[in-house]
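Next come the structures, one after another.
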Structure I
Amino acid sequence: MKKFNKWMILTAIALVTFGLTSCNKDTDNNDDTTVKSKMTELKVPANFNWNSSRQVNLNIVYNLQNASGLLSKISVFAGDPSVDGKLLVNGSIGYGFPMKSTVAVPTNLSSLYIKLEKAEGGSEIVTANISGTSLTYTFTGTTKQTKDAVALESGPDCNSGCDVEISGNTDVTIKNGQTYCVKTTFSGNIFFEPWNGGGTLRVCGTANIGNINNPGDNCNIIVSENAVFTVSNLAMDAASTFKAYEGSQITMGNFNINQPAGKLYIYTNNFVCNSNFSPNGRVYNYGLLTVNGEFNLNNGAILENYGTINVESNIDANQNITNEGTIYAKGHINFNASITVLNKCLIKSDNDINLNNVNFTMTNGALIAAGNTTVNGSTNLLLQNQSEVYTNNMMVNRDIEGSGSLNSIVANGTSTINGNAKIKGAIEFADNDGVLTNGNASSFINGATFVTIANATNYIPQSACNPAGIGTPSIVDTDGDGVADELDDYPTDPARAYDNYFPSKTGFASLAFEDLWPGTGDYDFNDLVVNVRFNRVTNAANQVVEVKNKYYVAAIGGSLTNGFGVQFDNLTSADIQSVTGTAVEGGPYSFNGNGTENGPDKAVVILWDNPRNIVTSHGGSMFNTIEGNPTGESDTLNLVVKFTTPKAPEVIGTAPFNHFLVKNNVREKEIHLYNALPTSMVDASFFGTANDASSPADGLYYRTKDNLPWGLFIPEVFAYPVEKADILTAHLKFGAWAESAGTTNTDWYKNLAGYRNNDNIYGAN
């Protein structure tokens with residue numbers, strides 16, 4: 001309860017304010033478009049659960065047998081791990097042993113990054129979309145699959161959206177923005193009129209076309225699933241688009257993309273160009289592109305490859321390339337003209353590869369040449385994270401740099417380092433006889449080494465992205481749990497293998513409560529603010545063996561002495577081996593020998609009877625809620641809950657679990673998050689009293705008649721309001737989030753432009 005004299009004053013003010021404002025509300029007729037400044041003014045849908053996080057069920061499959069027989073490791077991240085992605089969960093995976101687990105993610109997150117680290121070496125990072133409450137992904141070893149969601153795009157059929165159906169043998173002009181569809185068979189010539197609205201040619205049957213003339217702005221060619229498309233001559237102009245969908249068969253005679261705005265999307269594994277292909281536009285390949293001639297990327301071109309490109313002759317690249325699949329040429333491959341190349345998988349030539357004045361970066365990729373590989377001019381060649389150059393003869397005329405996990409350059413013939421060129425950083429350069437042409441020991445700096453192939457120490461496993469590889473694995477599994485030491489967070493403990501954090505290994509989330517239940521408070525959500533980092537420790541079988549959480553108190557915005565605990569809804573006290581790290585010094589609690597609370601029918605851990613047990617306050621009636629008052633600090637409480645036997649992740653649950661207050665240490669009065677299950681110690685007679693609208697018979701708890709909560713979970717550190725400031729006046733998108741049932745402004749707690757009123761947020765100024 002807040003201090004009585006303060007409440008008397010505030011109540012009087014509130015009565016006066018109500019009298020002054022009620023007429024205005026009547027005049028406005030309670031217009032829902034007005035910006036609301038009080039929680040009690042919100043119209044919250046009955047189906048809203050007030051969650052800023054959700055549980056996702058993971059099912060990740062690995063269809064390749066491990067050479068070592070040991071388990072590989074899966075790590076799941078919120079965001080790109082190569083940048084600043086947050087690690088959420090780790091687990092084991094193997095052939096016939098999927099990684100199944102649960103993970104908590106912010107509700108605004110639609111996809112996750114998955115990193116596969118193989119026991120015998122090598123890694124792969126992909127993205128996968130969350131579908132509802134689940135995420136399923138299969139590693140096949142065939143491609144990076146980073147663009148899997150895009151590659152699954154489905155083409156339209158011809159059952160709807162067709163303005164004109166064409167068939168037979170005739171010439172057709174497409175104009176006025178209309179869609180012309182081939183449902184059965186068609187042969188003849190196609191004329192586009194881009195100056196007259198253009199239009200779309202959609203092929204769902206078989207089209208054998210002689211010439212396609214003038215496809216320019218607003219002109220599109222779509223070959224849908226399993227359709228057959230053959231054309232003798234096609235030159236795309238301006239902002240025209242060609243899409244070939246999965247299962248279609250495409251045969252091109254003379255084909256080109258003449259301007260940078262032209263776009264080609266290939267989803268099929270049967271796209272054949274029977275002549276030279278020299279695009280000036282954008283090429284996005286997710287399938288198999290075969291070029292029975294030369295492949296030349298000219299001015300204005302951009303190539304993004306996530307599938308396979310096979311070229312019967314040479315490749316000359318004069319524009320930027322992103323490769324996460326395979327690019328193969330029987331002839332030479334030249335990278336020219338100060339372009340940027342990012343290679344995350346395989347580029348291979350049966351002849352020579354020349355890097356001429358190019359910015360070339362490889363990340364866990366391979367560059368393989370049966371002939372010579374030459375690094376020329378102002379080329380910047382960067383090898384990252386077990387990338388490999390594998391060639392016959394290697395000629396280096398420019399610095400090569402390595403970073404991350406050790407990279408390899410392998411020359412089966414001669415090795416030449418000319419001028420002042422250096423091999424720098426995380427690179428092991430190996431050749432057949434260990435003899436350099438030109439160059440010497442000083443050519444290798446910052447950790448780079450030069451060895452014979454026979455004496456190479458680096459191990460890069462063979463894979464679809466690197467059929468060459470090098471070395472043999474040296475794998476140590478000290479504790480014998482099937483997880484290699486370098487992948488094991490607990491390499492000497494056979495009962496433990498991985499840490500699994502939320503929100504991250506270094507970050508904290510927040511639990512924020514109002515403490516006047518069953519009455520409502522002032523909705524500043526600062527009566528007790530607890531910051532917490534969750535960690536479920538799992539074994540090699542991906543079962544949870546213990547929970548290791550860190551807590552500290554951020555704010556105490558009231559005078560009540562509130563206990564704080566957590567209930568494991570699917571466990572009993574018998575499932576707990578031990579509890580350590582609590583700070584209970586008194587209160588109405590008794591405990592079992594294992595540290596759980598004595599009395600509840602489920603496993604309950606009381607973390608403290610008084611939050612002031614772990615804080616140091618420097619004055620003031622509140623703790624870190626009133627600007628200008630002296631601030632305070634909190635100790636970190638390290639809770640460890642060990643289980644008698646390993647538990648499935650879905651049994652333990654995910655953040656925020658079921659944390660609760662014991663109001664003023666009256667054991668029968670508990671305050672939980674919205675709709676969370678109370679312990680069996682609660683006095684059910686409080687439900688449905690004052691402002692509470694719980695209905696235990698219906699499984700409904702801790703909600704008001706207006707569907708408002710007494711607690712919030714925020715998936716990052718909460719910028720909580722100052723004392724007496726309604727959360728709506730501090731977090732300006734909170735109300736819209738609530739009234740939309742969480743469909744909009746899911747990131748309401750972020751510090752983004754227009755999201756906060758810092759005057760009402762503690763410490764913001």
Structure II
Amino acid sequence: MQNKKKMMVLLGSLPLFCGCSTEMDLWDLNEAEQITFTASDFEYSKTRTNLDITEAGAVFTWGEKDTVGIFPDEGAQAYFPMVSGAGTKKAAFTGGGWALKPSSTYAAYYPFKSGPTLTPDAVPVSYLGQKQTGNASTTHLGAYDYMAAVATTPTDGKVNFEFKHLGALVQLKVKMPAAGMLRKLTFVCEDSVFVSKGLLDLKAENPAIIPTEKSDIFEVSLDQVTTTENDLTATIYFMLPPTNLSGKTVTLKALDTYGTTHVLSLEGMNFQAGKAYQWGGELEKYPDLTRIYHVETPGTLPQLVGEDNKYTITEMKVTGNLNGTDLRLIREMAGRSLKGSATNGMLMKLDLQDARIVEGGEAYYSYNGYIYHSKNDEIGNRLFYESILTEIKLPRSTVAIGDFAFWNSKGLKSIAMPNGVNSIGESAFRDCILLENIQLSESLEVMGNHAFDQCLALREIVLPEKLEVLKYSTFRRCLSLERVFFSEGLKTIESNAFVSCTSLKEAILPESLQSIESGAFDDCEGLNRLRFPSQIEIITKQCFRNCKSLTEVKIPETVRSMESEAFTGCSGLKMINIPNSLTSISYSCFSGCSSLSEIEIPESVTSIEESAFRSCKSLVRVVVPFGVKKIGKSAFYSCSQLRYLTIPGNLVVPTGLYTNVFNSPISHTTIWEGTAVIQQAVLSSLIGGTLVFPKTLQVIREDNLHKYFDVIYCYATTPPTVLSDNALSPECKVYVPDVSVNAYKAANVWSQGQILPLSEAK
């Protein structure tokens with residue numbers, strides 16, 4: 001029936017029924033056009049049969065396309081389809097064609113039945129065909145929740161309908177012995193007590209259902225009623241007509257998707273109209289459900305299984321030799337057709353340990369230009385992609401797993417991999433989101449790109465010694481991966497191999513490792529321990545970007561290059577050594593390392609690139625070696641705690657707006673002794689504080705001295721030449737050698753400050 005009444009079950013409670021009411025004004029319905037129905041809950045009634053029902057109850061609400069019928073005491077019925085209010089207790093219904101009359105009697109009922117011969121004392125009802133889709137679903141109940149109300153128009157011109165439920169609501173809870181799916185429930189009683197069909201008599205003083213057909217069985221069909229290993233209980237709802245089963249034993253036969261029937265004895269009770277009941281118990285244990293087939297001749301598995309069985313088997317063990325024809329069938333049983341579309345297959349557990357895959361037979365996959373046939377001892381390309389398999393044991397003879405072999409098998413939890421497997425193809429297990437553990441073969445030499453990409457549940461991996469290369473994005477977004485055991489023998493970790501492995505705690509890299517490519521551990525937010533091999537030479541770009549839990553890193557002296565953004569965003573990093581082998585600190589290499597309080601830049605460094613230490617908000621002291629010739633823009637931008645700075649004056653810095661090399665209120669800035677020329681704009685981004693110039697200083701180029709400096713110490717006996725017109729503040733105190741006071745007072749630019757002898761400096 002299309003017009004279904006919907007029910008919302010409150011969490012933790014069994015529903016109680018509700019009553020439904022409506023008011024109609026005394027006027028022509030062609031003009032009014034609307035009747036509004038309002039639902040109200042029944043009062044809670046605690047009885048022996050519903051001890052577990054709570055007062056929270058259940059709420060019935062109107063659903064889209066619901067229709068009610070109304071019979072006047074004279075004339076044909078009118079029907080009223082809903083026009084608004086779906087999902088609420090109050091809904092508007094439109095209909096009519098006749099007028100309400102004073103002192104007239106009207107009978108209303110739900111759900112509406114059509115027919116020219118329909119009379120108010122013989123509205124047909126049926127309890128057959130109830131089908132629940134989904135565990136604990138109630139959406140099917142509306143078609144079987146027969147309600148009725150009779151009212152007389154009073155003198156005030158309004159009629160009130162109080163709807164009553166004519167059936168009983170039953171909540172059945174059965175505990176299954178193992179995770180699975182139920183197909184059908186059959187209730188059996190020795191007597192024919194179950195009403196299957198009847199007539200609704202609306203003319204009776206109390207409208208009720210008059211039985212016309214009875215049976216000794218009552219059936220409820222099920223679709224997608226599934227239990228899990230964590231919750232083995234299935235909850236089923238159905239409607240019964242009033243039925244007194246007190247003192248009787250009812251046998252429940254539960255048919256599962258394996259074709260097995262389970263039996264449960266239930267104590268009968270008196271199911272009354274307008275009441276809600278709980279029933280249930282624990283089903284018997286499953287028998288051994290594994291179907292075993294031996295394939296003597298390759299290609300004969302379809303005949304052994306049979307067309308009628310291939311979509312009913314959930315567990316299967318196969319022995320013998322399997323070719324493409326056999327694999328094609330297994331694919332279909334596991335949810336995918338030859339062309340990759342979904343099937344009705346239910347195969348979830350597959351044991352192929354004692355089987356062998358051989359050449360020959362039909363293609364097991366053929367679509368969009370891709371045609372794959374079986375190959376000896378290979379789990380071929382796309383063989384089980386997007387399957388519904390949860391467990392699989394591969395043939396012991398398997399030597400290779402092809403590209404996309406298990407890709408997007410979202411239910412796959414475990415796989416037994418034989419030790420002879422030497423290669424795993426590209427994206428072989430990509431998007432197997434429930435795969436928690438897999439033991440890689442000791443013979444494994446090659447893993448393709450994205451091999452375990454987005455295996456969200458994978459927790460631990462042991463890399464075999466023969467594996468030399470971790471390919472691009474091998475373990476990308478394995479969000480639960482906590483431990484990786486790197487074996488001696490690994491030489492290369494390619495780009496993004498562990499990107500966004502947010503649960504990874506440590507990376508103890510083997511001594512055999514020669515290169516780590518860009519972004520290898522990018523966004524590994526949980527990484528708190530890192531050990532490099534002693535011979536590593538390059539830390540590539542974004543390699544450890546946003547590893548926020550790193551607190552300490554020791555970089556080997558063999559490292560000659562750290563590329564851009566290598567440690568960007570490592571906000572927990574408090575200590576890191578920069579080796580003497582390094583000549584350049586690259587773009588944004590340590591930007592955002594907000595916990596880094598001190599950094600020692602070795603004398604080997606000759607350049608510090610743009611944003612290298614940007615937003616290192618805890619840096620207090622920085623010594624830039626005398627040999628550094630270049631600093632990029634914003635190199636120390638937003639280092640808000642930086643107070644002590646030592647730099648060479650012969651730096652080449654970017655000029656122009658928004659260069660902001662330092663841009664911090666640095667308290668004390670010292671220019672290295674030996675500096676003769678301070679190059680253009682070296683000091684332009686300093687804000688306030690004290691400047692110390694060496695005695696070797698001869699020339700200060702453009703955009704250096706400005707009005708924001710508080711104190712300057714200049715040890716040069718001859719006033720350095722200032723090649724700009726920038727003015728010192730009159731409040732700026734300039735301390736110079738005692739013998740040079742007059743010379744500074746007479747010199748360009750210097751004379752704008754307060755010239756004082758060094759002997760008076762505190």
Structure III
Amino acid sequence: MNNTLRLKGHFGHGKAQHPGPPSLPINAVVTTDQIQDRIDDLHQVIAYWKTQPAFIDPLVEVRYRTIVAKSNRIKRLLSSHDKSANDSIVGAVFSNNHAGKPCHVITHYVKMETIESTLRELEAAKKILVHHGNSMTNEELASITHGGLAEIDARMGLSKTSFAQIIRDVYYVERFTVKNYIDTQQEHALVTIYDTGRNGTQTVELLNRLGVDVLRANLLDATTINMAPDQYRKLTEIAPYLVAMSLKDALELKFEPNSEQVDDLFTPSIPIPTNEPIVGVIDTCFDLKNAYFSEWVEYHDELNPQIDTTWEDLVHGTEVSSLIVDGPTLNPTLDDGCGRFRVRHFAVARNGHNSSFTVMKTIRNIVASNPDIKVWNLSLGSRLESPENTISPEAAMLDKLQNEYDIVFVVAGTNKTQEDNPTQPKRIGAPADSINSLVVNATSILKEPASYTREGPVLNFFRKPDISCFGGDDTEQMAVWSPQGVTLTAGTSFAAPWITRKMAYLIYVMHFPRETAKAMLIDAASGWEKISADNIKVGYGIVPTKIEDILTTPSNEIRFVLEGAVTSFETYNYRIPVPMVNGKYPYMARATLCYFPKCNARQGVDYTSTELDFHFGRMREKGIDSLNNNIQGDPTAYAYEGDARKLYRKWDNVKHVSDIEKSRFQPRISHGIPYWGFKIRKTERFDPSIDEHGTVGSNAGDGLRFGIVVTLRGMDGRNRFEEFKQRCQLQTEPWIVEEIDVHSNIELYQESDVEIDFDEDKDA
């Protein structure tokens with residue numbers, strides 16, 4: 001077996017090229033009729049908003065022709081002298097265009113003067129277009145951007161660049177409109193309104209002025225409010241355009257009576273804890289009185305003390321913590337080699353109905369008060385399906401906490417219930433739609449999706465769950481410790497703790513940052529097989545049981561990790577010296593990149609604020625020959641936004657590229673440059689802010705850390721591990737090569753917290 005290598009070396013950095021003048025796609029045409037249609041749209045928008053309260057500025061929906069890249073969003077239309085159109089975006093969803101194909105619908109919050117200014121510029125652009133025969137092609141537009149407007153056109157008050165950008169904007173926009181439809185809610189709801197720049201106090205004042213009586217205590221944050229049915233009904237009657245999303249305020253936990261008590265009752269033995277790593281568990285109550293491993297659990301009851309705890313309230317939380325502390329003792333065939341973990345257990349929910357609003361506020365306080373915990377297990381989830389076009393408030397909060405506190409949540413993928421149709425698909429429920437969290441689904445012992453598993457994707461695009469592991473099913477169940485003793489059960493709730501154990505081991509014992517640890521689990525789960533249609537249920541694959549199978553490889557494989565942070569547009573290294581044989585590379589290859597971007601719930605389907613475009617493969621004269629034929633950024637090719645999201649996972653925080661195992665494999669030729677390389681290109685959803693003094697603020701992705709895991713499989717069966725190490729160390733700019741030995745790291749961890757007793761000097 002070969003150990004994993006960590007390569008430390010110099011990363012190059014490059015700046016982005018300045019964009020050229022506005023242009024149209026090849027064969028595109030913009031006509032005066034199209035401009036007039038947009039003028040008519042905006043007149044209707046103005047007419048609508050003149051009937052609304054003056055203390056609310058207009059919210060305008062921009063419906064695009066298709067799914068658009070950032071570069072194809074409107075730039076001139078709905079912009080003002082102090083705010084770009086991109087800065088006024090407060091929401092984004094996917095819908096269908098007039099042809100029934102997917103398209104963006106992006107909501108802007110603007111001043112009435114901005115709409116009126118846009119109207120004047122559209123009228124001016126229309127007059128210019130009349131002088132050019134009522135239409136314009138890309139070639140005609142290019143002649144204007146290079147040569148300038150004719151004198152008669154220049155009198156319209158638009159510069160050549162402004163005119164060109166308006167023409168480009170009009171091409172991509174299908175319609176301007178106002179949201180006047182809304183989902184109904186018959187129960188308490190978590191309502192998210194569009195961000196209008198108000199703080200919490202101002203949001204309360206706004207709603208009260210509209211006749212919706214809410215208190216500051218009803219707010220989760222400045223835009224998320226816990227509303228009773230009558231409050232929500234009033235809001236939707238008066239101001240439906242304010243509502244970005246509404247979800248039932250319910251986190252439903254139900255004790256499943258199909259769990260079976262083990263006939264041959266036994267109580268495992270367990271030593272006294274020492275310096276084992278501490279994992280955070282947020283769940284139902286813990287049976288501190290009867291659990292044989294109670295010394296390993298620091299218990300905090302965050303529930304209302306005025307409500308009595310029932311036996312059912314103790315079951316789920318106790319069972320989850322039992323697996324994290326002592327899962328291998330209860331399930332010897334699942335022994336992962338990770339040892340035992342101490343648990344800091346927080347009770348935030350009861351069996352049955354819980355307020356998601358209350359649970360979220362409690363979780364936020366727990367994480368803030370426990371900064372020493374870096375790995376959290378959350379096996380709670382909603383019975384409701386996650387929304388298709390927005391991130392749930394629960395998931396958004398987890399993503400925010402992970403960004404603020406440098407932590408990772410391992411989240412159960414949620415189960416179908418006995419009331420659900422077992423043959424009908426059901427989307428995963430909140431908070432399993434969290435993008436930064438590691439979301440875990442369950443499989444049977446036969447390595448098939450468990451019968452109760454729910455499925456992704458999230459936001460029509462993000463692959464959730466991330467990974468899967470055994471969680472029990474009808475064929476074989478999971479042994480846990482419950483208040484009744486050893487019990488057999490099943491669920492994603494009990495798959496997640498096994499991944500939490502591995503994540504904690506990689507972070508606490510092996511000292512990997514969370515980005516690398518997540519990438520290692522996903523890479524190990526993916527293997528060399530094509531990701532099947534079941535990826536909506538199993539994610540990237542099933543994680544190996546043994547931690548050794550994640551940290552080591554067979555003798556014909558080389559695995560190495562690269563870690564760093566993006567500080568500019570491009571981050572790269574083009575000198576990875578993969579050994580050749582007769583001028584060829586006899587390897588299959590795969591690579592996984594993970595990062596934890598800032599997220600913005602108000603952006604809906606455009607949720608992640610930073611994109612890291614990942615290229616990995618052999619070097620050639622013109623750059624990297626990417627494993628997945630990634631052409632993004634290639635000046636000779638163009639990838640439509642919808643295709644880029646599908647083919648290259650654009651805007652996803654996990655990038656995985658891989659060869660697929662075949663019966664016949666042809667070694668790769670060298671392109672004349674004896675190296676492999678990687679390149680990361682950073683794209684921001686928003687430009688940095690500029691204050692009144694002209695000072696440019698930071699980007700959301702500045703300093704964003706990443707972890708890359710690369711696995712090379714020699715198809716000739718040869719072990720080239722040592723040769724690769726030597727080649728790395730003999731470069732002109734040598735790599736620092738660290739061999740990660742699982743056994744050595746364990747010894748170092750165990751020794752790091754040893755108490756040293758000093759004998760007193762009796763002669764003193």
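Details
- Source structure (of I, II, III) for relative contact order in percent (Cα under 8 Å, 6 or more apart), computed value 5: II
- Structures compared: I, II, III; top value of Kirkwood radius over Cα pairs in Å, i.e. the largest, recorded for II.
Values in this text are rule-based calculations from the coordinates and carry no lab data. Since the structure is predicted, the reported quantities are computational estimates derived from the model, not experimental observations.
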